[in-house]
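Peer 1: These notes open a run of structures that come right after.
Only the coordinates and a few stated rules stand behind these numbers; no lab work does. All values derive from a computational prediction rather than experimental measurement. Cβ atoms are built from the backbone, for glycine too; each structure is taken alone.
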Structure 1
Amino acid sequence: MIRELDCKAGLVLNPATPLHVLDHVMGKLDLILVMSVNPGFGGQAFIPEALTKLATLRRRIDAHVARGGQSIWLEVDGGVKVGNIRVIAEAGADTFVAGSAIFGARNEDGGFRSVIGAMRRELAAATAAGRAA
């Protein structure tokens, strides 16, 4: 029904949600969002175990696509910042939500444009490292 309305279907996984919940729905999804903090408020620290979940999901998505399934975006939300966006991308995420890192940027430090630019440079480095591997 979602796709009949020209919308995309997604599923959010909280930090404690096991990956087996995807076993019977991968073919119906366009996006999987991994929460890398417990939902509730901004400014929380990234939960490092989310990297393992992202890497496992990337392998599952790639295998799904290799079997003829649709492509699925792998998004991450929570604690994403300049200092960790590269390892998050290297773990397999291709879509990023960064709230506090951007909106909390101070103008005297270049503001949100500076943060977004630094994030883009980190993502470019991750992409270049992936091509070299």
Structure 2
Amino acid sequence: MATMADLDELALSLPQTTKRLTSDGRPEYYVHDKLFCCQRGRRKDAVDAKTGERLDDVLMFRVPDLDVKELLLADARDIFFTTPHFDGYPAVLVRIPKLALLARDELEDLVAEAWLTRAQKRVAKAWLAEQD
């Protein structure tokens, strides 16, 4: 069962990652000043299907490409979603309560893949070599 604390720990364990907090305290994770994961603020494109309220518990993760995005969106556990704002963009969204449906190692893979999409090639290559 993954948590926001796990997300924070996993993201910050990756080389050259920095965490910034928005003015209202939402975390954003960067590598080389490139965003790879964040908690989105309330947006009109992400609303609760039952209440119509804008969601404030949405995480965005970069993914390597649109094929990976489609694979994640097809996950039968209904963890991942997207909005029209992200049409054609390699990223998936996850509501924070749904992190509990992910095993920690699944979250670790998701965070690492997001980081790899933004990390400098030499840094990514060195990190990947250390993982073997």
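Peer 1: Comparing distance in nm of label points 7 Å out along Cα→Cβ at positions 15 and 31 across 1, 2, which structure shows the greatest value?
Peer 2: Numbers: 1: 2.3; 2: 0.9.
The structure with the largest value is 1.
Peer 1: Same structure again: Which of 1, 2 yields 4, 16, 29, 27, 16, 7, 1 for P(r) over Cα pairs in 5 Å bins from 0, in percent, for residues 47-110 alone, as computed? Kindly include the intermediate steps, with their values, before the conclusion.
Peer 2: On the way: 1: 4, 17, 25, 19, 14, 10, 6, 3, 2, 1, 0; 2: 4, 16, 29, 27, 16, 7, 1.
Considering all the candidates, the number was obtained from 2.
Peer 1: For the read-out helix-only ellipticity at 222 nm (-39500 (n - 2.57) for each DSSP H run of 4 or more, over all residues; to 500), a value of -12000 was computed from one structure; give its label from 1, 2.
Peer 2: Working: 1: -12000; 2: -10000.
Label of the source structure: 1.
Peer 1: Out of 1, 2, which structure matches 2, 10, 20, 24, 22, 14, 5, 2, 1, 0 when P(r) over Cα pairs in 5 Å bins from 0, in percent is calculated? Let's see the in-between values first.
Peer 2: Numbers: 1: 2, 10, 19, 20, 19, 15, 10, 4, 1, 0, 0; 2: 2, 10, 20, 24, 22, 14, 5, 2, 1, 0.
Among 1, 2, the structure yielding 2, 10, 20, 24, 22, 14, 5, 2, 1, 0 for P(r) over Cα pairs in 5 Å bins from 0, in percent is 2.
Peer 1: Can you rank 1, 2 by mean count of other Cβ atoms within 10 Å over residues 63-70 and just name the one with the largest value? Don't skip to the answer; put the middle values down first.
Peer 2: Values: 1: 11.4; 2: 14.4.
Between 1, 2, the highest calculated value is found for 2.
Peer 1: Here relative contact order in percent (Cα under 8 Å, 6 or more apart) was calculated and came to 21; which of the structures 1, 2 was it taken from? Write out the running numbers ahead of the final one.
Peer 2: Values: 1: 21; 2: 29.
Derived from 1, not from the others.
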